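Structures given as structure tokens follow.
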Structure P
Amino acid sequence: MRSQPLPSVLSLILTYLIPVLEGLLVYFLMARELRMVGLLGTGILLLLFTFYVGYIKISGLESTTCPCGGLFSSLDWDQHFYVNSALTVLAFFTYFYYKKW
């Protein structure tokens, strides 16, 4: 996160906050009574990530390295935006699909 164009205090907070939120969302997705909250939270978090990637593209900060690991570390910013967008749509689709049931 420290390589991102964010104030250092915000980078430090996000370094710890994002993994905690992701872990909490995984727990919510596994717990039947909290699954809808987990789906909605996942969609919102993915939407925020997608907006951030879009901001990187629009602002011309594409030389900034992506802090993602694994599969996402090999993607450029365009590919990252498309994957995030698809996952965001899938998360909200799943939320609204299960909301009907």
Structure Q
Amino acid sequence: MVDEFMKLIEEPLKRIVKKAVAEAVNESLPNAMKDMEKPYLTVDEAAEISGLSKRSLQHLRDSNQISYIRSGKRRILIPRREFIEYLESRKFKIGSDE
């Protein structure tokens, strides 16, 4: 009986899920593309995409491992392309003694 029920709802359920996923992608994609066009990341954005804490990002800035600019007295912006390149170059060095 359960198998019959599952066969009965399988196709309608697939259509519902497919439609929901398509709507979510269509809704999110313009914002994601817009974000990719921005040349600079805020510290919050850099922390989110890298998984690093704000304090770790501050250490990287202080030790000149990543570049940044100040926008006003407090706002710090990190060049997106350089930051992504830094992350990619460090990918296999995490946890090393270097």
Problem - Structure responsible for 43, 19, 11, with semi-axes √(5λ) of the Cα gyration tensor in Å calculated and labels P, Q on offer - result: Q
Handout entry: Which of P, Q leads on relative contact order in percent (Cα under 8 Å, 6 or more apart), largest value
Key = P
Completion exercise
The highest value of FRET efficiency 1/(1 + (r/R0)^6) of positions 21 and 85 (r between Cβ atoms, R0 = 30 Å, to 0.05) among the shown structures P, Q is in P
Fill in the blank from the handout: From the coordinates of one of P, Q, helix-only ellipticity at 222 nm (-39500 (n - 2.57) for each DSSP H run of 4 or more, over all residues; to 500) came out at -25000; that one is structure P
Handout entry: Which of P, Q leads on distance in nm of label points 7 Å out along Cα→Cβ at positions 13 and 45, largest value
Key = Q
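No lab work stands behind these numbers, since they all come straight from the coordinates. All figures in this text were calculated on a predicted structure; none of them were measured in a lab. Cβ atoms are built from the backbone, for glycine too; each structure is taken alone.
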